[in-house]
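Peer 1: Pasting the structures here.
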Structure P
């Protein structure tokens with residue numbers, strides 16, 4: 001047993017849905033030097049035949065269990081810096097993209113990431129999923145990322161070409177043996193790949209989005225032109241409540257726990273939406289939220 005691993009840790013509040021959950025083993029990365037324990041953890045996990053998973057700030061995660069029999073590793077690395085001269089943003093992976101976007105606008109009059117304000121993701125998850133918000137992709141301004149290779153335990157630098165960015169896609173979605181340490185962005189020019197719809201972002205944030213027990217957009221849009229919320233409304237699930245799990249009346253792609261739902265209720269509603277939309281439209285709804293199973 002590794003003495004720096006906590007046992008039977010309550011992790012309920014580490015998921016936005018706040019369903020009751022505990023982890024058999026738990027470790028936090030608070031400083032870069034804490035990465036030195038990774039090799040010991042992976043050797044321990046291999047010896048005990050244990051899986052491990054990473055979580056991070058305001059986690060875009062649904063725990064599909066009450067008791068997790070493996071190892072949860074929480075990333076707490078926070079720090080960021082913006083150069084007014086070069087317009088280069090550098091951030092540790094656990095920083096909030098919402099906080100950075102807001103402070104860039106407030107302190108530097110830098111509006112490049114303003115569309116990401118209130119997105120409940122860390123820099124890690126934004127890069128992992130190639131965050132796409134109001135037709136702005138995180139990959140547009142991506143420069144490079146520093147990662148720890150969990151097979152060799154060497155530090156590597158990935159440039160944009162290696163990231164294989166596409167709509168809601170990056171290299172890390174298919175290659176998960178990496179820990180993202182930090183990311184750099186070039187905010188010197190606006191790059192929009194897609195036509196921007198005429199939409200009042202502030203009105204959308206105020207009147208469409210919820211602020212509690214949700215990860216906001218739950219499913220990836222099947223296409224850029226066909227939104228998941230539209231499909232959910234068409235199958236009449238926007239007004240359906242399954243034991244406290246429901247899709248928001250403000251935005252049908254926002255899955256919510258009213259504090260009474262269990263993880264099984266959320267999974268049941270997710271499966272119902274996927275099944276009905278597959279049957280009626282022959283389309284697959286793919287979760288953007290990281291569902292962690294035991």
Structure Q
């Protein structure tokens with residue numbers, strides 16, 4: 001091939017590549033770069049949702065027949081069967097397997113006393129998990145529950161609102177604020193700032209009553225969470241949370257996962273006020289017996 005022919009072939013290949021790239025972009029209607037606010041910060045407004053099993057158990061785990069199990073015919077852990085409280089759920093109650101979202105050595109570094117309570121929590125999931133009573137999920141659990149959440153952002157410097165479908169939970173991310181929370185709460189007190197294109201949210205002032213998942217991983221009122229939201233495209237961001245609680249853990253530990261934009265044209269949060277649905281569970285024993293009807 002002559003030099004002129006080689007150059008012509010290279011130019012033709014470049015033109016075709018450019019056309020294909022433009023065509024794909026037009027077909028998807030997207031750019032590979034995230035949108036930005038007027039002041040140049042990434043615009044992460046929208047409805048988002050995870051696609052993982054973290055709400056069942058943050059750590060890597062095999063599938064199992066239920067969140068609470070008991071010994072079956074055979075005396076092996078892998079042969080356990082669903083315990084009575086979850087037996088009627090059938091396949092709907094199966095715990096799906098997961099590669100986990102805990103980073104590093106994949107372990108949650110409980111101190112000895114705290115580890116034993118975590119095990120007890122898991123065995124008494126039906127009685128103890130705050131999710132089952134529709135209590136507020138806390139942070140970071142609200143982020144990776146199997147329900148969408150919405151971020152409302154007007155600029156890179158104004159406060160943000162994050163609202164969650166589960167239990168209609170919400171919180172305000174106070175940007176560049178040094179104000180302290182007046183009280184400890186389920187969702188904590190969130191202060192935000194930017195580290196380049198990453199939104200960093202420092203969360204403190206928890207009441208210590210929330211759990212991290214259905215496996216019994218729990219927290220105290222000394223919990224400190226640092227969240228990082230890093231866009232990885234127009235429709236996804238990398239969510240990281242560094243968790244520290246010196247009363248429970250021997251060192252800080254971190255979880256990480258991608259979170260995806262809900263792309264339906266009419267994506268929105270719908271009402272999920274679960275409090276009224278758990279009233280019978282929580283207060284049914286106090287209901288008066290119905291009067292005998294007389295004719």
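Peer 1: Given that Rg and Dmax of the Cα atoms in Å, derived from a single structure, equals 24.2, 107, which label among P, Q identifies that structure?
Peer 2: Details: P: 19.4, 57; Q: 24.2, 107.
Going through each structure in turn, the value belongs to Q.
Peer 1: Matching task: 0.85 is the computed value of FRET efficiency 1/(1 + (r/R0)^6) of positions 74 and 130 (r between Cβ atoms, R0 = 30 Å, to 0.05). Pick the structure from P, Q. Mind showing how you got there, number by number?
Peer 2: On the way: P: 0.85; Q: 0.35.
It traces back to P.
Peer 1: Moving to a separate point now. 4.2 is what came out when distance in nm of label points 7 Å out along Cα→Cβ at positions 66 and 282 was calculated for one structure; which of P, Q is it? Display every interim value, and only then the final one.
Peer 2: Working: P: 4.2; Q: 2.5.
Label of the source structure: P.
Peer 1: With FRET efficiency 1/(1 + (r/R0)^6) of positions 82 and 170 (r between Cβ atoms, R0 = 30 Å, to 0.05) derived from the coordinates and found to be 0.30, which of P, Q does the value describe? Intermediate values should be presented prior to the final figure.
Peer 2: Working: P: 0.85; Q: 0.30.
Working through the options, I get structure Q.
Peer 1: Ranked by FRET efficiency 1/(1 + (r/R0)^6) of positions 106 and 234 (r between Cβ atoms, R0 = 41 Å, to 0.05), which of P, Q sits at the highest value? Don't skip to the answer; put the middle values down first.
Peer 2: Details: P: 0.55; Q: 0.85.
Structure Q comes out on top.
Only the coordinates and a few stated rules stand behind these numbers; no lab work does. Remember, predicted model here, so these are calculated numbers, not experimental data. Cβ atoms are built from the backbone, for glycine too; each structure is taken alone.
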